[in-house]
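Down below are the structures I want you to see.
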Structure I
C-alpha cells in the first residue's frame with residue numbers, strides 16, 4: 001500500500017494498492033520533489049471517471065510503468081472533487097498547451113508546482129496518434145534533466161497564464177436588459193430543434209441554459225423558448241441518458257439523440273434536473289416534468305443518501321469491468337422478468353433482439369406517449385431484478401456544494417408539490433450539513449466516513465446559503481434566514497478581495513498555490529461567483545438592503561460583456577443578472593403559517609412560476625426578524641398577501657384567487 005492508504009477520498013483509495021508510489025497533494029510530497037530535484041507527475045481524476053479507471057488498469061497497475069514513474073518522478077494523486085482549486089489551475093494549463101482538457105488529467109510540474117507539460121488520457125503504447133505513456137514519461141524526464149532551459153522557457157510562458165489572476169476587475173457593462181437579450185441569442189444559435197438540447201456530441205444536459213429558456217418564456221411569452229425547455233426535457237427523459245427504471249440522469253450522451261449515455265451518475269446533474277423539472281411543472285403543468293423531478297429526488301433518497309443524512313457524490317459507469325452493465329438488458333432477460341407484460345413494455349422501451357448497445361438494450365422511449373398500464377409493476381419488477389446485480393461503485397464522500405444544490409431542489413419541490421416526505425428529507429439533509437459541515441459560519445468542503453476535511457470553497461459557502469434560503473421559504477422559520485445571513489457575512493469576509501473587487505474561489509487563508517483561482521463561468525455546476533451573486537441579491541431583497549444590491553451590481557457589470565458574448569457559459573449567472581436588471585417579485589404574507597388562511601395563500605404562491613420570487617411569511621413576531629414583512633400587517637384579522645416590486649406593493653389581498661391574479665401579472669412583468 002502506498003501513501004494514499006491514509007486518505008479518506010474514495011478516488012484516492014482506489015489507487016492505494018497501485019505499485020506506483022503515490023502521494024496525496026501536500027507539503028510532504030512537494031518537499032520531496034524539491035529535495036530530490038525531481039519533476040512532479042500530477043494525476044487528477046475522480047471516482048466515477050471511466051477513463052481514469054482505464055488508465056489505472058493499463059498503466060498505474062503495471063509494475064513496469066510504475067517502476068518508471070517511481071524512478072523518475074514524485075507522483076501525486078488528486079481527487080478533483082475534493083480539490084477543485086487544483087483542478088482549475090492545472091486544467092487551465094493543460095488546455096492552453098493542448099487545446100483540450102478532460103480526465104484523467106496528467107500534468108508534469110516543476111518542484112515548485114509550475115506545469116511544463118500535460119495531457120489527459122495516455123494509452124500504454126502509441127495508439128491513434130497519441131504517444132504511449134511510457135514514452136511520455138521518458139521524454140518528459142529526459143527534458144527535465146537534460147534540457148532544463150527548454151523547461152524553464154515553458155514554465156515562464158505558463159506563468160503568464162496566471163500573471164493577471166489577481167488584477168482588479170473592470171466593468172464591461174453596464175449590465176442591461178440588452179445584455180440578457182444578446183446572451184439569449186448566443187444560446188439560441190445552438191439549439192438542436194430535432195433532438196432537444198444543444199447541438200453537438202458528446203451531448204451534455206446543460207440544464208442551466210434550459211433554465212434561461214424557461215425564464216425567457218415567462219418574461220416575454222416567447223413560445224419558442226418554452227419549446228426549447230419542454231422539448232429538451234422530454235427528449236432527455238425519453239432517452240437512454242435518463243435511467244428509465246431508477247430515475248436520474250447519466251452524465252452525458254455520446255450521441256446527439258440522447259440514446260447512449262456515459263453511464264456514470266453525478267449528484268449535481270440530478271440536483272439541477274430535479275429543480276428544473278419542478279419549475280417546468282410549475283410553469284406549465286407538464287406531467288412528465290413532475291414525474292422526472294420526483295423520480296430523480298426519489299433516486300437520490302434511495303441510492304445516494306448516507307446514514308448521517310448527506311448525499312453521496314456519484315455512481316460509477318462500470319460494474320463487473322464493463323461500462324453500463326448494471327443498466328442494460330437483453331431481450332431474454334426482460335422476457336424472463338416481465339412475463340405476459342413483456343410485449344407491451346418492450347415496444348414502449350424500444351427493445352429489439354439485436355439491442356442498441358453491444359448486443360444489449362439501453363431502455364429508452366422512442367415514441368413519446370403515455371406508458372402502458374403495466375408500467376408501474378414492470379418497473380418495480382425490473383428494479384428488483386436489477387438490484388440483484390453487481391452494483392456500480394459509489395463515491396461515498398459528501399460534498400457541501402453538491403449537497404446544497406440537491407437540498408435546494410428538494411426544498412423547492414417540497415414547497416411546490418406539497419410533499420411532506422420531501423420536506424422531511426430536506427430538513428434531514430439541511431440539519432446534517434449545518435451540524436457537520438459548517439464551523440462558525442464557514443462551510444467545509446467534504447465529509448467522508450464521519451470525517452470532515454478541507455476548508456470550503458466559494459461554491460460551498462454560497463450554495464449552502466442559497467439552500468438555507470430555500471429552507472426558509474419552505475419552513476418559514478427565520479432561523480434558516482439567519483443561517484443564510486451568517487454564511488453571506490463569512491463569504492464576504494473570506495472570499496471577497498477588495499483590491500481586486502471580485503470573489504475568489506479559495507478563501508484568503510487557504511493554502512498558497514501558484515495562483516489564486518477565480519472561475520466565473522458556469523460549467524457542469526454553477527460557479528462560486530454566480531452562486532455568491534445570487535445569494536447576495538436574494539438576501540438584499542429579504543433585508544431591503546440597497547447597499548448590498550449595489551455591491552453585487554458591480555460584480556455583474558464586470559461580467560456583462562462576457563455574458564452577452566458567451567451566454568451558454570453563464571447559465572446560472574444569467575438568472576442572477578435577470579434578478580438584478582428586472583428586480584425581484586417580493587411576496588410578503590402576514591399571518592401565522594399554521595393557520596388555514598395563511599396556508600391557502602402559501603399554496604397559491606406555490607402554484608405559480610415566478611422565477612425571481614422572494615417569499616416571506618409570518619406573524620408580527622417573525623416581522624421583527626424579517627424586514628420584508630415589516631409594515632405589512634394582517635387586515636381585519638385575516639392572513640394578508642402583499643405582492644411588491646422594489647418594496648412598493650400592490651393593494652393587499654386576502655384570498656387565493658386575488659393573489660393568483662397578482663402573481664400572474666407579476667411573473668410576466670418581472671421574469
Structure II
C-alpha cells in the first residue's frame with residue numbers, strides 16, 4: 001500500500017490525545033458507610049471491572065477513528081505496477097493536439113472531441129489538489145500558468161481547431177520551460193494526447209526525453225483514413241490577358257490506400273463556377289486536373305478549387321488569387337532617333353505603359369519603376385547608367401539589349417561583367433547586301449519561353465525564320481532562345497542576381513536584320529515583357545514566416561491592414577521601396593472571435609483595398625501519416641519512465657490509467673471505517689452503562 005500524500009501521516013500523533021485523556025481522567029469517588037461491608041465490597045469490585053472494560057473499548061474506538069481519518073487524508077492506494085507516485089506538489093502538464101488533422105473521426109466523434117473527453121475523465125480521476133498545465137498548438141500566454149482541476153475542465157471546453165502545428169521538440173521544451181519557471185524540482189507528469197502525425201511532429205526518434213519526469217503518451221487513433229488535397233496550382237501562360245484563353249493546372253494528391261475514381265473538381269472565379277472536370281487518382285499517388293478559362297476584365301480575381309472529400313474537410317477548398325492583365329511598365333533607352341519599332345510593340349496601353357528616353361541625355365533614376373528596360377542601339381553606355389542598371393537587375397529588374405551598329409564594346413562588357421555573359425566581341429560589319437550566314441534556325445518550341453508563341457503565328461513548321469547580321473558575339477551561356485544555323489547565339493536569356501538579361505546579337509535597324517518586320521518580333525517582345533512582370537504569388541499558407549508583396553505606393557508612415565469579415569489586424573510590417581514584408585499573425589495573437597480561417601484577406605491602406613491575398617492551411621496537415629502504436633513503443637522502448645497506451649479511443653483508457661498511475665484508491669474505505677468507529681463509540685457510551 002502506498003500513500004499519495006504521506007505527509008498527513010504525521011497526524012497519527014493525535015492518537016496520543018485519547019490515550020492521555022484515558023490515563024489522567026481520574027474520577028473522584030464519594031465514601032458512604034454501610035453496615036454490610038462485605039456486600040458493598042463485592043459490588044464495588046464488579047462496578048470497577050465493567051467501567052474499565054467500557055473505557056478501554058471507547059479508547060480503542062477513538063484511536064481507530066483518528067487513525068482511519070488520517071489514513072483517508074493521506075489517500076492510500078494499491079499500486080499494482082509498482083510505479084513511483086507523483087508527488088502532491090508536482091505538476092501534471094497536459095498537451096492536447098488541436099491541429100487540423102484531429103478532424104478525423106471515430107464512431108462519429110472527431111479526434112479532438114475524443115481527446116477533450118478523455119482529458120476531462122482523467123482529471124476526475126486525479127486528486128482534487130492536483131496542479132495542472134494545459135497547452136495546445138496555439139502556445140497562448142494563458143497556457144504558461146498553473147491551474148487547478150476546475151479551471152482545467154473549463155479550459156478544455158474552449159479548445160478549438162488551430163491552423164498552426166508544432167513539432168514534438170517545441171512542445172516538449174515548452175512544457176519543461178514552464179516547470180522550470182515554476183521552480184518545480186519534484187517528479188512531474190507530462191501527458192500528450194495526439195494523433196501523432198509524422199509530417200507535423202517531426203522525427204520522434206531524435207526527441208531527448210529526460211528520466212526525471214513521468215511521460216505518458218496517449219494516441220488518438222483508429223483506422224487510417226485517406227485524404228485528398230491540392231498540392232499546387234499553376235498557369236500554362238503566367239501572364240493573364242483579358243478575353244484570352246488560358247489553362248489552369250492543379251496537382252492533387254491522394255494519401256489514401258484506395259483509388260479515387262471520377263472525383264468532381266470545380267474551379268470558381270469570383271464565386272462563379274468557371275469550369276469543372278473529373279479526375280481519377282491512384283492510391284498513394286497524384287493526378288493533374290486542367291481547366292480552360294477566360295478572364296473577362298482586368299484586376300484581382302478571387303479563385304477557388306473545390307471538391308468533396310470526407311471525413312477530412314478542412315482542405316477541400318484551395319483559395320488563390322489571379323491578377324488579370326496587370327500593367328507592365330516598360331522604359332526604352334534609345335541611342336539614335338527613335339525608329340518606332342519598340343513603340344509599335346508596346347502601343348497597347350491597356351497592357352503596357354511605355355516611357356522612352358534618350359539614353360545619352362537622361363538620369364538613371366528613370367529605370368527605378370520599370371518592369372522591363374530596353375536598351376535600343378546605344379553606342380556607349382555611360383558609367384552612371386552601368387552601375388544603375390546592374391543594381392536594377394540584381395534586385396529583380398529585367399533588361400533587353402539591342403546593340404548599336406557603332407557599339408563601344410568596353411561599356412557593354414562593363415555592364416555585363418559578373419552576369420556570366422563572357423567574351424563579348426564586336427564583329428566586322430559587312431556591307432548591306434553582302435552574302436553571309438545570317439539566317440536563324442527554328443527554335444526549340446518545347447522551351448517554356450515559346451509556349452503560346454507559335455500557336456499565335458501559325459503552324460511552327462510553316463514559319464520562315466528572319467535574317468540578322470550579328471554585330472556582337474559571345475560565348476554560349478544562359479538559355480539560348482534563338483540561334484544561327486551555325487549554333488552561334490542570337491538571343492539568350494541569362495539570370496543575373498534576381499533579374500534577367502535578354503541579349504540580342506543584332507540591332508533592330510533594318511540595315512542589319514528584318515526581325516522588326518517579322519511575325520516573331522511582337523510575340524517575342526510580348527513574352528519578354530510578360531516574364532519581366534513580377535509574377536505575384538497566387539496563394540500563401542499560414543505557416544509562412546515572412547510574406548513579401550509588391551505595393552504601388554511607397555509613402556512614408558503608411559500602415560497596412562489585413563481584413564477578412566470580422567478579422568481586422570495590423571501585422572508586423574516593413575516597407576522596402578515598393579515591397580511590403582509582413583508577418584501573418586498566429587492563432588495565439590488573435591482572439592476567439594478572430595479565428596484565422598483559410599480564404600481571402602484584403603490588404604488595405606488608409607481604408608482602401610490594395611490587393612487580395614489568399615491563405616490556405618499548411619499542406620503538412622493534409623498528409624495523414626501517423627506514428628503507429630508499435631512504432632511509438634519501438635522509439636521509446638529504452639525509456640523506462642514513458643508509458644504508451646494503446647489508444648484513447650478505447651473506453652477503458654481512464655481505468656487503465658488509474659491502475660497504472662494511481663492504483664486502487666482506498667481513501668473512501670478508510671473514511672467509512674472512521675465513521676464506523678465514531679458510531680461504535682457513540683453506541684458504547686449510549687447503551688453500555
Structure III
C-alpha cells in the first residue's frame with residue numbers, strides 16, 4: 001500500500017464513520033428507514049421537511065455527542081496528513097482542483113483503491129445499488145464544501161467520468177476515477193495504459209550522456225523557456241531533435257513526455273480526442289515537457305488544455321513555424337559533430353564515410369551497430385530514404401573500379417578531382433568555413449559530355465563505388481509529364497531523395513530535361529520554360545551529388561553550365577586507350593585458369609579500328625560467343641567478325657586483307 005493510498009482512505013474512513021453515526025442516530029429515533037429506501041417512513045419525511053432551525057439544533061446536538069467529539073481529532077490529523085502528501089498535493093495543484101472537486105476525486109479514488117469501501121458508499125448513499133462516489137455524498141462527508149455539481153476540472157482532464165451514461169451536473173450523478181489516476185496513487189508514478197505505443201517518458205540519463213551537438217539552440221530554448229513556452233525544432237529525421245529536447249528538460253530538472261503524432265492519428269478515429277487529453281494530462285500531472293514527434297500530422301491542440309505547458313514540436317526542415325513559437329532550425333551536423341557522436345557510440349576508429357557523407361546522429365549510431373557486419377551491413381542499415389514511388393529511379397550496379405576505367409590521363413585526373421571534392425566537401429565547407437561561399441546549396445553537380453560509348457556511365461559507376469554511394473539512374477520518361485506542375489513535383493521528389501538518402505543521382509541523356517529555354521509562342525512553350533526555370537533553381541539549392549550525362553552538350557541551357565561544378569568532356573579513346581581497353585575486354589585465361597586466346601594482333605586492333613570503349617566491349621563479347629560456338633579459343637578472325645558487325649550497326653564497312661579476314 002502506497003502512502004498516498006493509505007492517506008486517502010485514512011481521510012475518508014473517520015468521516016464515513018461520523019456520517020454513519022448520524023444515520024444510525026436517525027434510525028434509532030425513527031427519523032429514517034433502516035432498509036435503505038425500500039420503505040419510506042413518516043419520521044423520515046418529517047425529518048426531511050423539518051424547519052432549518054430545528055435541523056440545525058439537531059446537528060449541533062449530534063456534534064456535541066461524545067463519539068463525534070472523539071472523531072474530531074483523527075479527522076483533523078488525517079486532513080493535515082493528506083494535504084501535506086506530495087503526490088496528492090501535486091495532483092490537486094497541477095490540475096487546479098477546487099476543494100469540492102478534490103473531495104469528490106478522493107471519494108472516487110477510495111472506492112477504486114478499496115473495493116470494500118464501495119459498500120460503505122452504498123450504505124452512506126442509503127442505496128445498496130449506489131456504490132460509486134457522488135457530489136452529494138462527497139459534500140456530506142467533508143461538510144466544509146458544497147457539492148461539486150459540475151466538476152469542471154475533473155471532467156476537463158477526465159480524472160473522473162460519469163458512470164453508465166449518467167449526465168454530469170447532478171448531485172446524485174455517480175462518478176468513477178480514471179484508471180491512470182488510480183495507477184498514479186497505487187504506484188506513485190503516472191502511468192496510462194491507453195497511451196502504449198503513442199506516448200511515453202524519455203530516458204533522460206541516456207540523452208544527457210550524449211554530447212550537446214547544438215549548444216546555441218539549447219541556450220536559446222532555455223532563454224525562451226517558461227510556463228507557456230512553445231518551441232518548434234525543425235530538422236531532418238534523426239538529426240537529434242529528440243535528444244536536444246531531452247537535454248532541455250533535464251537542464252530544467254523536469255521529465256520529458258514524447259508523443260508520436262503518427263501513432264496517434266493511426267489510432268481509431270473516435271479515440272483521438274481522448275488520447276490527446278490523456279497525453280496532455282500525463283504531461284501536466286508530472287510537470288513534464290511535451291515533445292510531439294512528427295508534429296506536422298498533429299491536429300490542433302485544445303487551447304484550454306495546453307495553457308501552462310511547455311510544448312516542443314519536432315518538424316521537418318521545410319515546415320512553417322507558428323507565430324507564437326520559438327523556431328529553431330537544426331542544421332546538418334558538421335564533421336566535428338559527427339565525430340563527437342561516433343566517439344560516444346563506438347570505440348573503433350571513425351570510418352571515412354563520417355567525413356564524406358552528411359550522416360545524422362541516428363545514422364551514425366546505425367553505422368556503429370552495423371560495422372561488425374562489414375560494408376554490406378552498413379549499406380543495408382543506411383537505406384535512409386525509400387526512392388519515390390513508380391519507375392522514376394533505378395538502382396545501378398557498380399562493378400567497376402578505377403583500374404577498369406581506361407581514359408586519357410587528363411580526363412582521369414578530372415574525374416579524380418570530382419571524387420576528391422565530393423569526399424572532402426564537408427571538411428572544406430565546415431572545418432575550413434568555406435560553406436559561406438555555397439550559401440544556396442552545398443551539393444556537387446557535374447556534367448559528363450561526349451559521344452555515346454565513351455565511358456560516361458561507367459565513370460559514374462566508378463565514382464559511386466569509390467565514394468561508397470548508391471547510384472540511381474533517373475528515368476526521364478518517368479519524370480516528364482504532360483500535366484502542368486507534375487514534372488516539377490516529380491523532380492522535387494527526386495532531388496529530395498538524393499539529398500536525404502545520400503545517393504548519387506545520374507541523369508542520362510540530360511539534354512532532354514536540361515535543354516535551352518525557348519521563345520514563348522504558345523502555352524506549351526511557357527510551361528516548358530517554367531520547368532527549366534524550376535530546374536535551374538533546384539540544382540542551385542541541391543545539397544547532394546548529381547551527374548548529368550549528354551552527347552549533345554550544345555543543346556543544354558547556358559545557365560545550367562554556370563551552376564555545374566565540373567564539366568568533363570569525354571572523347572573517343574586514342575590508340576593507347578583502345579589497346580588497354582581491348583586487353584581488359586579479352587582476358588588471357590578463364591576464371592579457372594584455362595587458356596582463352598589464340599594469337600591476337602593487339603597493335604592492329606588499337607591502331608586501325610577507331611572504336612569507342614562500348615564498341616570494343618560489345619565486339620569482345622560477340623567474339624567470345626563465336627569462339628564458344630565453334631568450340632575453340634578466341635582468335636583474330638572471331639574478333640574481326642564481331643567488329644564488322646559492330647561497325648555495320650553504324651553503317652560502316654570494315655575492309656580487311658585476306659590474311660586479316662582469316663586471322664592469319
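With distance in nm of label points 7 Å out along Cα→Cβ at positions 49 and 449 computed per structure, which member of I, II, III shows the largest figure?
Values: I: 2.1; II: 12.5; III: 10.9.
Biggest value here belongs to II.
Comparing mean projected area of the Cα convex hull in nm², for residues 17-216 alone across structures I, II, III, which is largest?
That would be structure II.
Here volume of the Cα convex hull per residue in Å³ was calculated and came to 155; which of the structures I, II, III was it taken from?
Details: I: 155; II: 228; III: 247.
So the calculation was done on I.
Out of I, II, III, which has the highest value for relative contact order in percent (Cα under 8 Å, 6 or more apart)?
Sorting by relative contact order in percent (Cα under 8 Å, 6 or more apart) in descending order puts II first.
Name the one structure among I, II, III that distance in nm of label points 7 Å out along Cα→Cβ at positions 505 and 617 of 5.6 was derived from.
II
Read-outs: derived from the displayed coordinates by stated rules, not from any lab. The structure presented is a predicted model; accordingly, all values stated were derived computationally and were not measured. Cβ atoms are built from the backbone, for glycine too; each structure is taken alone.
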